[in-house]
Structure P
Amino acid sequence: MKTKIILFIAVITSLSAFSQKKWTLKECVDHALENNITIKQNKLNIDLQEENVLSSKGNFLPTVSANTGGNLNFGSGFDPVSQNRIATSIFGGSFGVSSGVTIFNGFRNLNTYKQAQLGVASSKLDLQKIQNDVSLFVVNGYLNVLFAKENLTVAKVQAAISKKQIERAKTQFEAGVKPKGDVLNAKSTAANDEQNVIAKENALNIALLNLAQLLQVDTATFDVAPLEVASPSAALLYNSPKEVYEKALLNRPEIERAKLDIENANLGINIAKSSYMPTVSASASANTNYGFNLDLPTGASNTSFFKQVNDNFGYGLGFSVRVPIFNGFKNNASVNRSKINRIKSEVNLENEKLKLQQTIEQSFLDAKAAAKSYEAAQISLEAQKEAFKNAQERYNYGAMTLFDFDQVRNRLVNAESTMIRAKYDYVFKTKVLKFYYGESILE
């Protein structure tokens with residue numbers, strides 16, 4: 001019985017520990033990369049492109065096919081054995097094997113194979129971009145949760161202070177030091193602070209819900225572990241947006257994808273030009289036939305099946321050359337369209353570079369501004385803390401009304417909220433710069 005109780009307690013303890021699991025930032029990102037539906041869809045695109053590579057390889061191999069057929073003729077027909085026309089009922093058939101191979105078609109097959117390989121590489125870059133974006137979304141969601149938790153902590157501290165203020169106001173009122181209005185004001189402030197706690201709890205729940213939905217996990221028991229966030233400093237910034245941009249040109253998948261599009265367009269031009277060139281192909285075949293006269297006179301017999309197949313066996317070899325001369329300018333139009341597509345790809349690459357540069361410049365300025373906002377928020381918070389301490393002492397000695405004291409306390413609460421917001425805003429915007437620079441955003 002004791003053993004059963006111990007086992008029961010162990011099971012309950014393990015279930016409780018599991019339900020209280022807190023996800024780290026790395027666990028969240030890894031889970032999203034493994035289970036995100038958009039990522040799964042793009043992985044399937046890679047599989048499809050790899051099948052295209054396999055299919056294009058087959059263009060270099062010969063085709064082989066087998067054929068057979070049979071027929072039954074009544075009346076005047078051809079005797080496959082005697083090679084004469086006779087009036088009788090004959091059943092006959094044939095077997096054959098044929099093969100063909102393209103020897104030269106203006107390197108179309110080779111360029112098509114290279115295009116298929118580029119398709120795989122492009123799909124992998126598309127997947128990498130989506131994985132990067134999902135990682136950034138998760139980091140943002142994670143920081144939003146931590147931001148909401150800190151705001152809730154501040155709100156709870158203020159609510160606790162308000163409750164103590166009620167007791168202090170009651171004591172001072174009963175001692176005849178403060179009017180009853182201060183007690184009522186204290187109760188009103190406490191009620192407002194409780195409402196603020198509820199609002200902050202709701203904001204935290206929404207942040208947790210958004211992150212859980214992004215990860216596609218159960219929202220009921222989802223929670224995240226605290227993240228060690230160092231105090232932001234302007235010294236963490238890179239020297240200039242140009243430094244980040246030049247590094248981003250080497251690691252951003254959208255830039256590499258645009259470059260591959262130009263290579264693909266060049267191959268498209270070569271494929272279109274192959275229509276000007278001759279096509280050389282070769283073929284080989286082997287076939288035989290058989291036949292049976294169904295109206296033979298009594299005592300006569302047909303030649304055996306295997307002997308007929310052997311006697312009628314034949315082989316054939318052949319080649320063909322097709323030289324294009326004129327097809328209504330279709331080849332010219334195809335080549336011109338391919339050249340236009342190359343120009344479009346080149347313009348798209350420049351556009352991607354411009355967008356990347358503009359995004360990095362904006363992100364750099366945002367991070368710089370966020371750093372200054374955080375520094376200002378810290379200075380303001382320290383000042384408001386000193387003002388609050390002074391106001392608290394003055395209020396305790398009766399030198400300040402509760403209304404004026406609440407005004408000072410509200411300014412402290414606002415300063416704390418502003419500081420928290422500025423800190424996480426700067427942390428995220430710094431991670432955005434790291435993201436473009438190619439550094440890990442999980443640290």
Structure Q
Amino acid sequence: MIGVIGYGRSGKAVSKLIESLGEAPFVSDLSQDSSDIPYASESGKHTDKLLEMDLLVVSPGVSLNIPILLKAREKGIPVIGEVEFASRYIKGRIVAITGTNGKTTTAAMTHHILEKSLDDKVLLGGNIYPGMPLSSLVMKSKEDSVTIVEVSSYQLERIKDFHPWISAIVNVSPDHLDRHEDFKEYLNAKLNIFKNQDSNDYSILNKDYPALAALNLSSKRLYFSLTEKSDIYFNGSVFVRDGKNKEVFSKDDLFMPGNAFIEDGMIAALIANIIGLDWESVRERIRSFPGVEHRMETVFKNDNMWIINNSMCTNPIAFLKSLECFPDCCVIIGGRMKVADISPIVNAVKKFAKSAVLIGESSKLISDNLKNIGFMDWVLASSMEDAVGKAISTKCDRIILSPGGSSFDWYRDFRERGDVFKKLVREIYG
């Protein structure tokens with residue numbers, strides 16, 4: 001039997017895949033009532049029943065260091081993740097994208113660029129939202145499929161044989177240090193994306209990050225950069241160094257200005273070109289890319305007001321990049337901070353924002369830090385409804401929800417947080 005630990009989004013998907021393969025999943029979940037799980041299961045605790053399994057598939061949200069998994073490894077029971085399991089059965093080639101910030105937009109943009117040419121032969125899944133877990137794509141895949149997979153550090157830390165044809169890391173900076181012991185452990189999890197690649201594969205690397213630019217990999221390496229000439233690079237517009245320094249796309253071609261989205265576009269363009277699209281087609285499709293829900297998503301816009309939902313912003317560097325794209329705004333900040341150093345948040349507020357509304361359990365931490373740097377144009381809010389009302393009352397003509405922290409103090413996830421924000425805005429502006 002195959003044990004599935006955690007019965008959330010990926011746990012449900014991998015259980016269905018296991019069943020479709022003629023195997024019997026045994027599900028162990030701490031929170032769900034076993035009567036709601038349509039398989040042999042246990043709830044409330046992980047018991048030694050899991051030690052009778054031939055294989056354990058662990059959901060991304062479950063730490064590999066819980067006692068039952070330590071016992072399983074001592075017994076020699078293989079412990080893998082849902083992405084690893086699904087990748088063993090999916091047909092065609094895998095394009096894997098990770099990074100601290102921008103991986104969702106990059107994956108979605110890549111899929112958008114390829115969709116017109118490959119039609120149902122290009123699939124999109126993994127960690128991405130909206131989207132499907134990789135397990136849900138197995139039955140949709142074909143021998144000539146290209147599957148774009150967004151992968152998180154949580155998924156990559158349990159990789160064994162996962163073998164993408166093309167791998168890309170958008171960028172890397174401290175994040176999820178509430179889960180990973182330190183930045184080195186977090187970085188090493190990200191680097192697992194290249195673990196099984198060989199000389200027939202491609203790796204796309206950010207030359208502006210020394211830890212990535214210096215990697216010695218077996219695959220064919222392509223580099224992108226905002227600061228220097230690379231295989232694809234930014235110099236007022238984005239150019240490709242193919243002997244002619246051809247322009248690929250400009251800032252105005254993107255759905256939103258900002259260097260972060262230039263990086264996303266460069267990676268998507270390289271992937272599309274590897275797969276066979278010409279640069280003219282790439283530019284045309286970048287122009288039509290609408291963006292991703294909860295990631296710099298326009299909720300309302302007219303001549304007097306522009307309101308953005310950026311609920312997917314859950315770390316300080318993403319916060320900084322979002323305000324660079326959307327300056328002179330009133331920003332709604334807060335949530336559960338995943339790192340100790342929030343200086344990028346408060347410094348970005350002082351540099352780019354007109355005012356701030358502070359929410360969630362980190363509001364006092366943020367307010368204390370804003371006071372320390374002399375920024376006083378902020379107010380506290382007791383709820384999202386209160387926050388939206390106070391943001392509107394500032395008379396700023398730009399408002400953005402860009403929390404900089406996770407949602408788990410007030411909400412189930414960033415999606416619920418963003419949906420509540422959008423509902424409140426639309427109740428006011430229609």
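Can you say which of P, Q returns -24000 when helix-only ellipticity at 222 nm (-39500 (n - 2.57) for each DSSP H run of 4 or more, over all residues; to 500) is computed?
Only one of P, Q returns -24000 for helix-only ellipticity at 222 nm (-39500 (n - 2.57) for each DSSP H run of 4 or more, over all residues; to 500), namely P.
Out of P, Q, which one gives 1.24 for Cα Rg over 2.2 N^0.38 Å, for residues 168-247 alone as computed from the coordinates?
Structure Q accounts for this read-out.
Work out distance in nm of label points 7 Å out along Cα→Cβ at positions 32 and 304 for each of structures P, Q, then name the structure with the largest result.
P
Out of P, Q, choose the structure whose coordinates give Rg and Dmax of the Cα atoms in Å equal to 40.6, 143 when calculated.
Matching structure: P.
Match the computed value 6, 11, 13, 15, 12, 10, 9, 8, 6, 5, 3, 2, 1, 0 of P(r) over Cα pairs in 10 Å bins from 0, in percent, for residues 184-399 alone to one of the structures P, Q, and report its label.
The read-out comes from structure P.
So relative contact order in percent (Cα under 8 Å, 6 or more apart), computed for just one structure, reads 11; which one of P, Q is that?
The read-out comes from structure Q.
Read the figures in this text as sums done on the coordinates, not as results from a lab. A quick note: this is a predicted structure, and the numbers were derived from the prediction, not measured. Cβ atoms are built from the backbone, for glycine too; each structure is taken alone.
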